[in-house]
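Below, each structure is written out as structure tokens.
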Structure I
Amino acid sequence: MKISIITVCYNSEYTIQNTINSVLNQSYSDIEYIIVDGNSTDNTKSIITSYANKISCFISEPDHGIYHAMNKGIRMATGDIVGMLNADDFFTNQEVVQRIVKEFENKDIDAVYGDVQFVNPENINRIVRYYSSSKFKPNKFKYGFMPAHPSFYVKKDLFEKLGYYKEDYLIASDYELLIRFLFKGNLLYKYIERPLVTMRSGGISNKSLKNRFILNKEIMRACKENGIKTNYINIYSKYFRKINELIGNR
């Protein structure tokens with residue numbers, strides 16, 4: 001079973017090598033690794049090209065945002081299973097892909113997801129938050145809660161059936177896609193009870209109050225477009241859960 005892993009990046013010279021090595025060091029061998037760069041102006045491209053003989057496909061060209069880049073990567077993918085690994089992230093250990101593939105081989109499922117852990121960007125050995133997907137159910141989308149998208153792996157042919165990331169979203173297209181796949185599409189999925197991906201804290205959705213406002217507005221839109229009734233009180237309630245996650249890692 002071939003698994004396609006897609007990394008999209010732009011000016012990621014400080015983190016991209018860590019991301020690449022975490023893929024190349026996986027114990028599972030049948031991996032197609034695709035990197036889509038948005039025409040970086042720093043040393044990102046030179047770092048990637050130094051791994052040219054180990055990367056399945058690398059393109060570097062201007063794009064229209066992260067979701068446009070993700071869609072380009074998915075369309076290039078030839079694997080049975082597809083997942084994303086962002087340029088600030090890395091696999092938590094060398095057995096992650098093996099475990100993902102094992103779930104697909106042993107069960108009649110369409111997708112898997114697990115947990116992610118957040119670390120201090122200056123000290124990646126220090127965990128500052130743990131995002132557990134264990135309590136996710138499709139009806140929790142209306143509360144702004146989704147399974148950890150960086151841990152989401154799905155059969156490639158389902159993108160043709162259910163659609164790609166919507167490129168007119170700025171921040172929450174991943175949320176909308178998960179609603180479309182897991183709620184509206186009613187896919188069969190399996191939760192893997194372990195952290196699959198380690199992320200540096202400080203993602204785009206948390207960089208400013210403006211971005212958080214955009215995020216929640218797009219979550220509301222995603223719910224509406226896919227037949228989920230909700231309101232802003234429900235959606236903003238997720239921040240109480242985040243406080244508990246932070247307290248739990250003190």
Structure II
Amino acid sequence: MFSIGLDIGSTTTKAALLNNEKKIISYAIVPTGANMIEAEKQVFDTVLEKANLEEYQITNIVSSGYGRERSKFARSQITEIKAMAIGAEYLFPGVKTLIDVGGQDAKAIKIKEGKVQDFKLNDKCAAGTGRFLELIAQVLQIPIGEMSDVAKKARNFSSLSKTCAVFAQTEVINLLSQGSTAAEIIQGSYEFIAKRVLSMATSLRIEQPIVLSGGVAKSESLVKMFNKVSSLKVKVPDEPQLLGSIGSAIHGRNS
């Protein structure tokens with residue numbers, strides 16, 4: 001018995017393929033881009049090819065995420081919040097809080113035994129999301145994938161005060177003109193994101209163990225900033241973008 005979970009997000013599309021023992025045997029992540037249907041087909045075909053399987057061998061396919069209802073392969077859908085809670089419990093049994101910083105939104109989810117107890121969602125503003133970092137990277141002319149390494153060179157950091165991502169770009173330009181380094185500004189950006197997301201999460205009365213997921217969780221420097229700002233120890237999956245697809249696949253396996 002095999003199940004595939006699809007997480008069709010606004011920024012990236014992910015797929016995870018699980019076997020009968022709920023072991024992940026293949027996964028794929030691609031940019032969603034302008035063609036959500038093509039991105040889904042790409043990850044779907046990739047996980048099958050990696051596992052040397054054909055579509056008829058898949059028992060169930062479940063989609064989640066922003067584009068879950070547009071899926072051409074899924075036989076059912078679940079919300080991204082539910083899928084991520086299931087995925088977090090699978091990877092970190094006993095997790096109580098999940099903080100996800102995605103490309104377009106940020107979420108804080110309170111979990112008990114893999115089930116959602118409560119959640120907060122910021123999807124109205126780019127501040128505190130991956131999009132915020134993309135805008136800062138544009139001003140600094142540094143590839144976003146290199147920001148974490150650049151940040152390690154900072155001895156101090158330049159805090160950002162603007163709560164709007166667009167205004168923050170202007171603030172970065174001003175900081176550069178005042179002599180701040182790119183490393184200091186990136187660290188300041190990480191501090192801004194950590195404080196903003198943790199402020200949202202605090203209203204849930206977050207408890208440990210805490211898991212940090214989403215594309216920005218790939219940044220070692222940002223994870224360190226989360227720990228520094230919160231005085232908490234957050235856990236990070238080996239592949240922090242897969243929780244939704246893993247949770248969807250598990251849901252399909254249990255259905």
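Key figures for this structure:
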quantity: Of the structures I, II, the one that 0.96 was derived from, the read-out being Cα Rg over 2.2 N^0.38 Å; calculated: I
quantity: When distance in nm of label points 7 Å out along Cα→Cβ at positions 69 and 189 is computed for each of I, II, the largest belongs to; calculated: II
quantity: For relative contact order in percent (Cα under 8 Å, 6 or more apart) computed as 25, the structure of I, II it came from; calculated: II
quantity: Among I, II, structure where helix-only ellipticity at 222 nm (-39500 (n - 2.57) for each DSSP H run of 4 or more, over all residues; to 500) as derived comes to -12500; calculated: II
quantity: Identity of the structure behind 4.0 (criterion: distance in nm of label points 7 Å out along Cα→Cβ at positions 21 and 229, calculated), options I, II; calculated: II
quantity: Structure responsible for -0.30, -1.02, with log10 I(q)/I(0) by the Debye sum over Cα atoms at q = 0.10, 0.18 Å⁻¹, for residues 77-196 alone calculated and labels I, II on offer; calculated: I
quantity: Test item: FRET efficiency 1/(1 + (r/R0)^6) of positions 5 and 101 (r between Cβ atoms, R0 = 25 Å, to 0.05) calculated as 1.00, pick one of I, II; calculated: I
quantity: Given 0.60 for FRET efficiency 1/(1 + (r/R0)^6) of positions 93 and 221 (r between Cβ atoms, R0 = 30 Å, to 0.05), calculated: source structure among I, II; calculated: II
quantity: Distance in nm of label points 7 Å out along Cα→Cβ at positions 133 and 157 - highest-scoring structure of I, II; calculated: I
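A short reminder: the numbers here are calculations on the coordinates, not readings from a lab. These numbers were taken from a predicted model, which means no experiment stands behind them. Cβ atoms are built from the backbone, for glycine too; each structure is taken alone.
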